[in-house]
Structure I
Amino acid sequence: MPILRTLGRNRIGAVLIVLQIAITLAIVSNCLSLIQHRVLWMDRPSGIDEANIFSLNNTWDSDPPDLKARIEGDLAALRSLPGVIDAEATSYTPLSGFERAWPLATRPNQHDSGASAWAAAYPVDEHGLAALGVKLIAGRWFSATEVGEIRDREIKFPPSVLITERIANKFFPGRDPLGQLLYFEHTDGSSRIVGVVQRMQRPSDASAWSNPDAENSIFIPFQYVNNGILYVVRTKPGQQGAMMRAAPVKLLEMTPERIIEQVQPYSEIRRQAHRDSHATVIMLGVVSAFLLAITAFGIIGLTLYWVGLRRRHIGMRRALGARRVEILRYFHTENFLIAAVGCGLGVALGLAGNTWLATRIDLNRLSLVNASLGAMLVMLLCQFAVLWPALRAASVAPAIASRGL
């Protein structure tokens with residue numbers, strides 16, 4: 001009660017600090033929630049053997065008529081390298097950005113959005129399983145007799161497909177997807193499901209970081225044929241660096257009239273894909289740190305001002321027998337009451353503001369747990385910030401009480 005009466009005589013400063021703490025907590029808790037979701041999204045596995053995969057872009061100087069034979073020769077050469085497990089020719093990889101998306105449904109000419117979805121289509125041959133390192137959880141991979149040929153901007157409906165577990169759960173919940181038909185929306189084309197892989201992120205996954213359908217992918221049994229092709233090479237553990245140097249040399253020995261560029265490990269593809277998200281995380285972290293620092297300095301300044309006003313009262317308490325630890329306890333208790341009110345108001349503001357924004361933009365909902373963790377962080381910061389002014393107050397000598405008498 002004595003603390004509350006004292007705060008009542010200095011209500012303007014206390015109210016300002018309460019509002020500052022509340023606004024800081026509302027902003028910081030939402031920033032921390034966004035950071036958490038961004039980091040979790042950036043760390044999601046792509047579904048391939050990322051640690052041992054690299055890729056390179058290959059383009060021939062002219063447009064040769066025997067493109068398919070050249071691609072098959074390149075793949076055979078890459079697979080012959082001693083440190084290579086397998087290689088694949090394709091047009092994109094997870095997180096690479098560009099993708100060929102197909103609308104899928106469980107019935108022909110289906111327009112119901114709840115039972116249809118867009119999926120990225122990865123053209124692969126019989127080597128795709130070993131070359132990408134995806135995890136097959138049901139069914140089988142494509143055989144060599146099933147693999148056809150597909151060129152750029154060409155649309156073909158294969159007789160068989162592999163799907164991700166995400167699509168299986170969406171289209172066939174509680175049922176076995178193997179042997180079921182998938183239809184390509186607005187057409188009569190269909191494919192039979194022969195296998196299910198655990199996951200395969202879409203190439204556009206990084207740009208749509210909150211997309212719930214980020215693992216909507218299918219594999220189609222086609223060898224991609226184009227002058228301008230992406231070779232994906234999976235190496236044995238520890239051989240990636242050596243094979244990245246050996247692969248371009250091997251290909252140039254076969255046909256010098258070509259351009260090889262962007263020889264890079266998959267980790268670099270992931271880094272480039274999440275570059276914007278990484279910058280956002282840093283920016284939100286800096287903003288949060290800046291706001292917390294301003295709040296801490298505000299508490300320090302106000303508490304120092306109060307200590308200056310109460311020097312004689314503190315001296316009188318010391319003269320009457322108050323110990324230093326009791327003076328410290330007084331200011332920490334006073335600051336705790338202010339911070340508690342500010343944090344309670346801040347949690348309410350943070351949740352209300354987050355709910356309001358989530359109805360207007362694509363924003364993750366702030367949980368009460370994250371808001372409470374933010375409140376605990378701010379409370380600890382406030383108690384730490386008041387320590388130095390409280391120590392100065394505890395060092396006031398009892399003789400101060402007799403000055404001016």
Structure II
Amino acid sequence: MKNISILGSTGSIGCNTLDIVALFPERFRVLGLSACENIERLEAQIRRFRPAMVSLNSVKAAHVLKERCGDLGVEILSGVEGLIRVSTLPEVDVVVSAIAGSAGLIPTLSAVMAGKTVALANKETMVMAGEIVTREAEKKGVRILPVDSEHSAIFQVMECGRREDLHKIILTASGGPFLNKSYEDRKRVTVEDALKHPNWNMGAKVTIDSATLMNKGLEVIEAKWLFDVSINQIEVLIHPQSIIHSMVEFRDGSVLSQMGIPDMRIPIAYALSYPERLDLVMQRLDLARTGMLTFENPDIKKFPCLSYAYDAMKTGGSMPAVMNSSNEVAVAAFLHGRIGFLDIERIVGDTMSGHTVKGVNNIEDVLMADSWAREEAERLVGKN
């Protein structure tokens with residue numbers, strides 16, 4: 001029996017994780033949950049899975065939940081302190097880090113420092129503080145098991161080969177809903193348009209990131225830290241069908257891939273059960289019906305956010321955190337109708353251009369870069 005905490009339990013990854021737990025109650029037990037503000041869904045999860053502790057973002061939301069769940073004996077907390085408590089519960093074996101955005105950094109790092117295995121879906125943790133997190137994981141002997149479908153694919157393929165034989169990693173990208181749209185078409189993109197991903201059912205932020213290809217840029221940086229490779233060893237290919245989730249090329253020219261239907265329950269289940277695999281009863285990949293699988297190089301002039309990620313990682317220091325945080329501000333502004341779709345890439349690029357790079361030696365340095373980037377990006381949004 002593995003005891004788990006889920007950070008971001010009411011989001012897409014969190015709900016899929018609880019689907020796996022429900023299918024295998026003899027293998028997994030939920031001890032901790034956290035959510036942003038979806039009280040109704042969190043209450044339903046508490047009543048079904050009976051965790052010992054939960055946390056919400058705000059004190060007000062936590063107070064409301066306490067009144068609604070007073071009969072259940074669950075400890076209800078709030079804020080960053082609550083997230084840290086949920087991620088470091090002594091009895092917990094695995095922490096599923098599924099909070100969207102930079103809010104996942106502190107509780108994920110706390111879980112690592114507490115010696116927990118981390119099933120990582122929060123790529124921003126590695127983008128902002130990959131060196132710090134991997135250093136602490138090595139110090140504590142902690143495994144970070146990837147949940148993103150692309151990084152899970154690489155992880156699974158690497159189980160079949162030797163690390164020293166790796167030549168390069170090939171991350172696949174669907175290309176999002178605007179792969180073949182012109183500049184004029186993308187100028188007119190609405191929020192509703194951008195939230196219609198062709199293959200995956202995801203939360204709003206990651207769906208917008210997929211539409212700009214920033215999501216793939218974040219995954220490039222995450223892969224660099226998870227698999228200890230140079231940025232020059234990571235390639236991106238557009239694969240609209242989302243059947244091959246990523247590939248590894250070895251030094252003898254062999255290319256191994258991991259394939260499957262686009263369903264996040266597969267990589268989640270593997271991270272929870274590793275090194276075993278669970279007997280999932282679900283739709284299986286039928287290659288004959290799938291038909292042709294195609295690939296093309298990304299157009300970085302059309303989708304500059306991908307190139308921003310390579311540039312940020314090559315620059316190093318505080319730049320990856322600045323890129324990530326300015327993107328979060330820009331995406332939120334777009335979702336709230338304050339800027340247009342193409343303004344996202346402009347704001348991120350301008351914020352990065354205006355940043356004086358500093359070294360990142362500790363988490364305080366990361367948080368300072370995050371704060372500066374948010375203030376600058378908000379200023380640029382206000383000028384729109």
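Please compute distance in nm of label points 7 Å out along Cα→Cβ at positions 59 and 323 for structures I, II and give me the label with the greatest value.
Details: I: 7.9; II: 3.8.
Answer by largest value of distance in nm of label points 7 Å out along Cα→Cβ at positions 59 and 323: I.
Looking at relative contact order in percent (Cα under 8 Å, 6 or more apart), point out which structure of I, II has the largest value. Let's see the in-between values first.
Numbers: I: 28; II: 15.
Largest calculated value belongs to I.
With mean count of other Cβ atoms within 10 Å over residues 315-322 as the yardstick, tell me which of I, II scores highest. It would help to have the intermediate numbers written out before the result.
On the way: I: 15.5; II: 22.1.
Largest value of mean count of other Cβ atoms within 10 Å over residues 315-322: II.
A value of 31.8, 106 was derived for Rg and Dmax of the Cα atoms in Å; which structure in I, II was it taken from? Walk me through the numbers before you get to the answer.
Values: I: 31.8, 106; II: 20.2, 62.
That value comes from structure I.
Laboratory data are not the source of any read-out in this text; all were calculated from the coordinates shown. Just so we're clear, the structure is a prediction, and the values are computed from it rather than from any experiment. Cβ atoms are built from the backbone, for glycine too; each structure is taken alone.
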